[in-house]
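**Student:** Heads up, there are several structures right after this.
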Structure P
């Protein structure tokens, strides 16, 4: 029987190696001139294997993350990566894809399907693989987590996306403005503002909202560079006029002996160079005891020249 397409065909290798991480669809094989007999022969020789009907990979082992994405997209086509799979800094255990609102897609293990009426305006179909624009994917993730009651998780997703510099507050604000319906729009807009003001973690935002703003403390400068140690470091919160630095310490980055040594070195160096005092606050001091924390910080600021008055918040005893 004549062969119409060999596995070594340059067009097939271009798709597999350069564009699609070793994944190809049946439609693409047919477009290259393959017949059903050609496909069956390549499968028989284990040049291709079929993890899903009509989708093939060029090996027999475990699929990589990129290959799982391509398999999901071809199986659900037309589809694009979305939510955590398209958000900058996202690393989901499953693949998130978006399809049209009226599509019926068979269930796949490890794949979450989202339906949207905005594929034409929010998806970049030129990307390989096609994916939701990063700013819209980020807003989608925030909205989804807020709906489930995970406000802290929504802010964590926002800061992670902004950390990559692929998105920033202006473009996220524009994406939010172009959406007709958004769950808790004001909350998401406020989160974007807080990131722009320098609150780069859930704990830093908690300090800004629950301690500083809620109790009328002076407005601090955030993410300020310091060279007190001889190398550039960044201070999370600095009340410049009063020589007070506040460092919200999350356990993820401050809980090892080495990290505590680094923190102590920074505090000592700053004290030696500028006489600034460093106050370290934890999750418990912010989220469980924010009112008392505010009182203590206000007292320290007042001793160093602040003439303001601590305000009571609705949570104050």
Structure Q
């Protein structure tokens, strides 16, 4: 696949238009077009404070600058809930190593007592790991998680209305315990003599992903047999559709394949990705779309190597076990 022409870029949507009754219907038209044509768009006017954006970027850089032993003290291998630090090359996409180091955080919840009748994905619920050497990380990350959860829910409500549904149509499958998965990610630069896989081509499994990019590019979105460069745009989030919305809309909305290319030697790429998903115990409903939208819904994509289930927890657990085989072997060998 080749890069597409440089003048082709993702659309930008101003979320303040959704909050303006006079602009709302035209916003819905643009939202449907962006979601169906690209599956990705930039979101401006989102209301997340510039100070909090600066704080999360700064604390992320401070975390990655910690001595290796401090980061390894909270390595993901210590967590059956797939929380904590992962070294570059230790997460995998479609079996290939991703060249990024990262720190994964979920909702702070108590672990669920396991029994013979407990659903296996209930193992994913539990506490996070936090580095003792950086006490400021926890409050900033949890504030970010809370603020982006608020934004994700408002954006999900906008999608529901744009699909001709009640604004709260998705609330029953996220309200009890939404899946709030956050990654702070550093892509170290390297020479172009080896693989350029920062993270391999994939789709996201939740409702929506909200991505904050720093200054270095590398995110690419698949379209028409090529790749669009999703360059950083200050003041925006990159939003993309997850597989839950594809399932719920019978393919009217599409989760789009994307990847990250490793920056060149001497450069780093920093991003903060927030994945908003449904309760792990929920099942994804099939919405009854208005006839004009239903006519354009082509069904969900099928991939024999990555089947989609309406059971939210089954989909998410499948992804975690594949992405982190070391954690899977240590804590969940009975599921492999």
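Derivation of every value follows stated rules applied to the coordinates shown; laboratory data play no part. Owing to the predicted nature of the structure, the values given are computational and were not obtained by experimental measurement. Cβ atoms are built from the backbone, for glycine too; each structure is taken alone.
**Student:** Could you figure out which one of P, Q the value 0.95 for FRET efficiency 1/(1 + (r/R0)^6) of positions 17 and 249 (r between Cβ atoms, R0 = 35 Å, to 0.05) was computed from?
**Tutor:** Attributed to the structure labelled Q.
**Student:** Have a look at P, Q and say which one yields 25.5 for mean count of other Cβ atoms within 10 Å over residues 241-248, as calculated.
**Tutor:** Going label by label, the one that fits is Q.
**Student:** Looking at structures P, Q, which one was FRET efficiency 1/(1 + (r/R0)^6) of positions 41 and 201 (r between Cβ atoms, R0 = 41 Å, to 0.05) calculated from, given that it came out as 1.00?
**Tutor:** Q
**Student:** With relative contact order in percent (Cα under 8 Å, 6 or more apart) coming out at 22, pick the structure among P, Q it was computed from.
**Tutor:** Q
**Student:** Figure out for me which of the structures P, Q the number -11500 belongs to, where helix-only ellipticity at 222 nm (-39500 (n - 2.57) for each DSSP H run of 4 or more, over all residues; to 500) was derived from the coordinates.
**Tutor:** P
**Student:** Given a computed value of 0.15 for FRET efficiency 1/(1 + (r/R0)^6) of positions 89 and 281 (r between Cβ atoms, R0 = 25 Å, to 0.05), which structure among P, Q does it belong to?
**Tutor:** Clearly, the read-out refers to Q.
**Student:** As an exercise: mean projected area of the Cα convex hull in nm², for residues 65-208 alone, calculated from one structure in P, Q, equals 8.5. Which structure is it?
**Tutor:** Structure of origin is P.
**Student:** Still on this structure: Identify which of structures P, Q gives the largest calculated value of FRET efficiency 1/(1 + (r/R0)^6) of positions 49 and 113 (r between Cβ atoms, R0 = 30 Å, to 0.05).
**Tutor:** If we compare FRET efficiency 1/(1 + (r/R0)^6) of positions 49 and 113 (r between Cβ atoms, R0 = 30 Å, to 0.05) over P, Q, the biggest value is for P.
**Student:** Where does the value 17.2 come from, among P, Q, when mean projected area of the Cα convex hull in nm² is the thing being computed?
**Tutor:** This value belongs to structure Q.
**Student:** Taking 0.60 as the value of FRET efficiency 1/(1 + (r/R0)^6) of positions 73 and 273 (r between Cβ atoms, R0 = 25 Å, to 0.05) derived from one of the structures shown (P, Q), identify that structure.
**Tutor:** It was calculated from structure Q.
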